[in-house]
Structure 1
Amino acid sequence: MKPSISDVQEYLSLEPLTTRIQTHQRYSEFPEDVERTVQQAVSLSEDADLLDVGCGTGAFLRNLAQRGHRGRLVGLDTSPAAVHALHDVAGVSAQLGNAMGLPYDAAAFDVVTARHMLYHVPNVRRALAECRRVLRSEGVFAAVVNRPGTTPQVSALVAELVTSAGIDIPVVPNSRVNSDNLPEMIASTFGAVAVHQYDNALVFDRPEPVIAFAAAQLSFYGVEPDSALRPELTRAIGAKVRAWFASEVGPWRDPKGYVVCTARQGQQG
């Protein structure tokens, strides 16, 4: 398998990311609020200075600011679109940067979060060391990653069609870093880690959201955003999904799950 495509290419537009997030928000079998889960996992106080590494759409920091968070809120991302998404949010600062070389002084934050982004980082252990470096004494780190094999039916569909199109599938991010291997990496950096597991499923009663969700993952399977094959593959996804709904009884149900891993600065195993 070839290396994954550049994250700069994948996140030139935040539309696919937004589609994936909204799909989980709207079609999860049980109510799911990852942002709230992270806040609870770190016992976030209103005065905490927080760095969100890989801030994505910016919704996490934007919501905190709108709720009156008094501490410093900082977002970092390799995507100019992600940084721009926060440029006019009062109480939040955002800048371009890399998780493997955080552009902040040591002991600058009370909380550092890395939500659904470590699988994009070439050297995860180096990024974890950087997160520890910028944490204050007793500061808390939290990372969110998926469980292996999340949404297997959608994943198998996309992989089948991409392979049929003659595309060499890269290493899919979730297979690099997930709930199986991240806790050990965090423990080796921080000394101790707590793992909070959440299981759920995506449930669809019609084809359109399945098609949108599957198409929003094409970049992870080697189909670059500007690829001439993308429209053709999206149509193929649509045909397959509509055929499934025409022949099967019951909703499309795809199991999924994620973990929130937390660690405290200075805590030993």
Structure 2
Amino acid sequence: MLRETFNDAAELYDRARPGYPPALVAELARLTGLGPDSRVMEVGPGTGQLTRALAGFGCHITAVELGDAMAAVARRRLGGFPRVDVRTAEFERWPLPAEPFDVLACATAFHWLDPAVRVEKAADALRAGGHLAVVVTHHVAGGSADFFARVQECYERWDPATPPGLRLRPSEEIVPDTAEFETCPRFDDVTVIRCERDITYTSDQYIDVLLTYSGHRALDSTRREGLLACVRDLIETRHDGRVTKRYLHELIVATRVTP
């Protein structure tokens, strides 16, 4: 499964994947009432990109990570936070504890969870009045716009799944997908906070980031090496060895209704 490909590159994932903007984390804390007494469940923490920020609020966190290598890195990175417990398990099959959580958070991983299970089990995990907080990350137009237009030629050449003429969309064209939360009778008060940011990468850093994406990892070695060589050449020869990528983060928060 594609969602399992990350586990083979846990150390690279930890080094290359950025954390989340402080302003977004602050909004998550504000909307969910996060504090030292909060019981938080995080699903799919990876190596702890969001977990470390949440742990800074002093809350109790149970982080459930599918990949054993990812979980091992997360435990090491979160060793200074005694209130964080990283479990290696599949969320969909993990038995929920008897005491419900105040917050269930999931950052850039909710789409990997089984759609038939994820919202209902999130509701099962939360107390009445608790909050589901989902962060969705989009790659949007901006930053080194010329690079991202030209690089599609590399993908069209080396990745057969690439649609011809595919281009990044501006953030204003991205419509938040909240239907799953709004149609579930166990949640209400759905709120969306959007946050954009630009990150500049050297060619080596950008290649490392690409190597943490499931689609790139799933390519056979010949296609992957050809694609990465093409991307690197474009950065080095036309962009002086650096490119800037624009991300759009959407924080979706929903409140667990009283049964």
Structure 3
Amino acid sequence: MNLPPHPLPPILRFDSIALDLGGRRVIDGLSFDVARGEFVCIVGPSGCGKTTLLRLVSGLLQPTGGAVLREDRPIAGPSPDVAIVFQDYGRALLPWRTVTGNVSLALEAAHVPKAERHGRIMALLDKVGLHAHADKYPAQLSGGMQQRLQIARCLAQQPTILLMDEPFGALDAMTRQGLQDELASLASDAGATVIFVTHDLEEAIYLGDRVVTLEANPGRLADIVEVPLARPRDQLLTREHPDFLRLRHGLYDFFRQHH
């Protein structure tokens, strides 16, 4: 497959990567670039290596073959400006810490002076709509609020790259849509590069600048789909746009062929 080069310089490059785990090839010959500030969604059937891809970017795994490059240098290990948001927000948060304490964790790890932490935490909680819940514990929050808290804690790292592993998959439809809009706005304001794994094809189109589709067993690149939808996007108008409907039909056809 000959894909045109992306017009912006890449912050990440997957260069013919292969990965073997437990004697099985999980990813094979995968190549594509991610531009700085881009929002890229990854979709594909189970077993295609979506979550594994995030672990490679985070430096938690090293490829068996090829290279994962950040600004032309191989990623050798975890970096403090790469943050990960998990689907299981309940386990990601520390139940014995308040909302403020959970966000503070990222600042403590970055050795931010104690005198500076409160102001930065309150500003982040304002952004994610949790200012009034600063003294509550995670168990006192709804699922959507807990996920907002996890996102706030990741943003406290001031990430250059934000990795998201099906972060809204366990939430109801209305909560999910609200968080989609908040995330798009927060990522744009922060100038972060986002790689977002999802099983929800409409979510991928709604959020992404591009959608990367993978084949399974082993994971290989199937296609890269440009999303020509203007930002900011609207949950009703964007989803009714002819381009959105065209992309949705195309992705559903892909999934029917690969299941």
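Bear in mind these aren't lab numbers, they're just calculated from the coordinates by the rules spelled out. Since the structure is predicted, the reported quantities are computational estimates derived from the model, not experimental observations. Cβ atoms are built from the backbone, for glycine too; each structure is taken alone.
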Kindly point out which one of 1, 2, 3 the value 32, 17, 13 was derived from, the read-out being semi-axes √(5λ) of the Cα gyration tensor in Å, for residues 143-238 alone.
2
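As an exercise: Cα Rg over 2.2 N^0.38 Å, for residues 47-198 alone, calculated from one structure in 1, 2, 3, equals 1.13. Which structure is it? Working shown, then result.
Working: 1: 1.13; 2: 1.24; 3: 1.05.
The correct label is 1.
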Comparing mean count of other Cβ atoms within 10 Å over residues 39-46 across 1, 2, 3, which is largest?
2
